[in-house]
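Structures follow.
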Structure P
Amino acid sequence: MTELSAPFAPDWVSPPGETVLDIVEERGWTQAELALRLGYSEKHVSHLINGKVPLSVDAALRLERVLGSSADFWLAREANFQRHKARLEAAKRHATWAGWLDELPLKELMACGAVPKMRADAKNKPRLVEACLRFFGVASPDEWRNLYAGMHVAFRRSREDQSDVGAISAWLRLGEQQAEKLDGPKYDKARFEKALVAIRALTREQPQVFEPKLRSLLQDAGVLLVLVPAIPRAHVSGVARWLSPTRPLIQLSLYGKTNDKFWFSFFHEAAHILLHANSPEDKKSIFLDDPNAAHTTDPREHEANTWAGNCLIPEQHASTLAKLRTKRKAEEFAQAIGVHPGIVVGRLQHDGYIEPSWMNDLKQSFSLEASACAQPACAGSSGS
């Protein structure tokens, strides 16, 4: 993509009074005579000509009668003047907000087309500020901070110093934009519970098979699903949140890119939707999950972890799971309980029964092929 330079944008714009003055001078009138004809004081006419007072509907009608041009013309001239003046004032404010850009993952936002690709030099920074404000749907960086940094986020951070609000907010906003394009019925908890049973069986399928079925099952239950590639420094595997009281969203990043991580993240976020939305206040929480978090003190995260783990590998199979040490046994066990072998391997590694380097060839690798700004799809391949 070609980088854009700032387009020509003059830093001046004339008030409609200049047009009034041109006509008056052509007719050989003085401002005093114009004031007399309009029925205004000379001071008011002077202010009108110099753009110090806005041109009102009353003034437009008087100018129509005195100078001949329509009232619509004068009002349009005034509106254009005020609009350009406001844009110039906004550009000055944007220049003072340029430091905000340092908090945002501009490179990634440009790469996916969320903001125009351009050099982040002093001349372009006001345009970049405007583009980022439009992307986030806020009027200023202060509103951005109030909206995103002030969110009630339940975030399992093991590396808090390496995660930043700018990257996280950008990733969340990309998901919001995808979700805004999706339609569906209101959330139905009973249908969601039924869908999750069917979705568990999809863990054995290839991504090109399970993804459309997964989306369809969730849509029927009123749950939105979006896949947004991970953004550096965000360190998120997924998020569960409510965009409205009847529209829950599960957003996944494929952080880790293997099916054991994908499916655990999915069922973990599903647990938040299912278990932790019992009141309007609950639905204000955003459960943003770091895949590398070592621990969390939030009991809701523990509950979601336990629920997801037991959903994929029911607790009654724990003793059998603990004894698995070969690929053949892991595959037989996975077949018996109806999940992909990679999920079994991931659980064995997580629980410390085998080394992290063992049996990884039983896992399935995923990747996001489409842009985060479009409707993405999964692609799968076998690999270690």
Structure Q
Amino acid sequence: MPSGKPLITANQVTLARLIPMPLLSWLIYKGATENNDTYLWSALIAGTLIGCTDWVDGMLARKYGPTVLGGLLDPIADKVFIAFAYVPFADDTVGLVPAWACALMFTRELFITALRSAYEQRNLTLKTSYLAKVKTWTQMQGIGVMLLFPLVDNPRVLTWFLSISTVLPLVVMGAIWVFKRKFFRGGLVMAGSVAPILAMHLAFDTLWTIRWIMFAVVAITWISGLDYIAAGWKQLRGRGDFSRADGVRLIGSLALPGLLFANLVSVPLWVPAWPVFTVLSLELAVGGLDNLMSHHKRATKALAWGGRVLGVCALLVGGLLVPDHADLFLYGATAVSLVGVAAEFWRGRDYFLDKRIRERALREAAVHQPESQLT
């Protein structure tokens, strides 16, 4: 591992990735509402660049060594990126994909995050599977493809593009095997993810192709979490120490996405969408922090966690029941989430910012031997 200090750190790249994400959503909305391809092309380029930075910060982390802060920020940035891209797709003003499909996708994200916290508190450790990495790649690829299809009017151009995108990774994989005797499974993943899109493009029109792509993304998202649920849930129940804190986390993870997307498509059009972006991004972010705090046995208690999440859910229900004042309920939900999440990050700041406390926490955690380990 290089000993010199890099000019740009992985954490700086990750933070830089977070900054332009609202711009991506704005470009999608602007392009859809004004029927202006320039904005949509800009959104496609911006999304591609943001996605590429994920590879850059990963490369820097591998080269110069990971940090606790980087381990916290990187998955948060991935999830927030997905949120800022997919929420506009589900909004009626854009209307590319069904809102329920997006709600299902984010339900999985929050549910698995809640389960991970429960596992971490009990020293039940599950390694991230390769399928989970494929899930992230598929979600990001879906953003680009669903933006590209409405922009390219010529079906032949799309057919050639998708065909080349299917064959080229296989050629690269073969070349790596011939010259380096290494199996590049990423090439197989890339080709395997594009080939079904090509088949759908040949079989359906543009709108249905986009929707089938979304259904496939949701399916892969959930399939990637099934091993996590199956492997850990049985042991979690078998321990007999399921707590109220676990309950409020799991209930909140199941209720929140559906209520958010119901508000997105059910409230009057004059109600802004940014509260949905904000609440979803905040809750995805604090879930990552909760995993870290649970690992150090400093997880938030049931009352505080439930007060925030269930309070947000109650306000979202209010927005659905009183649509004429839905904006006020959404603003209230955003305020509750923002204050609660800010308090969580402030409370846990030492575990990802203060080096001495991080090291002490790691030493304390190392004293406790895991009673059970999931592999």
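What follows draws every value from the coordinates through simple rules; no lab data is involved. Just so we're clear, the structure is a prediction, and the values are computed from it rather than from any experiment. Cβ atoms are built from the backbone, for glycine too; each structure is taken alone.
The table that follows gives values for the structure above.
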read-out	value
With Cα Rg over 2.2 N^0.38 Å derived as 1.41, matching label from P, Q	P
When mean count of other Cβ atoms within 10 Å over residues 267-274 is computed for each of P, Q, the largest belongs to	P
Origin of the derived value 1.3 (distance in nm of label points 7 Å out along Cα→Cβ at positions 147 and 179; candidates P, Q)	P
For helix-only ellipticity at 222 nm (-39500 (n - 2.57) for each DSSP H run of 4 or more, over all residues; to 500) computed as -15000, the structure of P, Q it came from	P
Winner on FRET efficiency 1/(1 + (r/R0)^6) of positions 99 and 339 (r between Cβ atoms, R0 = 30 Å, to 0.05) once structures P, Q are ranked, highest first	Q
Value 14, calculated as relative contact order in percent (Cα under 8 Å, 6 or more apart), assigned to which of P, Q	P
Per FRET efficiency 1/(1 + (r/R0)^6) of positions 35 and 203 (r between Cβ atoms, R0 = 41 Å, to 0.05), the highest-valued of structures P, Q	Q
Top of P, Q by FRET efficiency 1/(1 + (r/R0)^6) of positions 83 and 187 (r between Cβ atoms, R0 = 35 Å, to 0.05), largest first	Q
Parent structure of the calculated result 25, 13, 10, given that semi-axes √(5λ) of the Cα gyration tensor in Å, for residues 75-138 alone is the read-out and P, Q the choices	P
Read-out distance in nm of label points 7 Å out along Cα→Cβ at positions 43 and 211, computed value 7.0, structure in P, Q	P
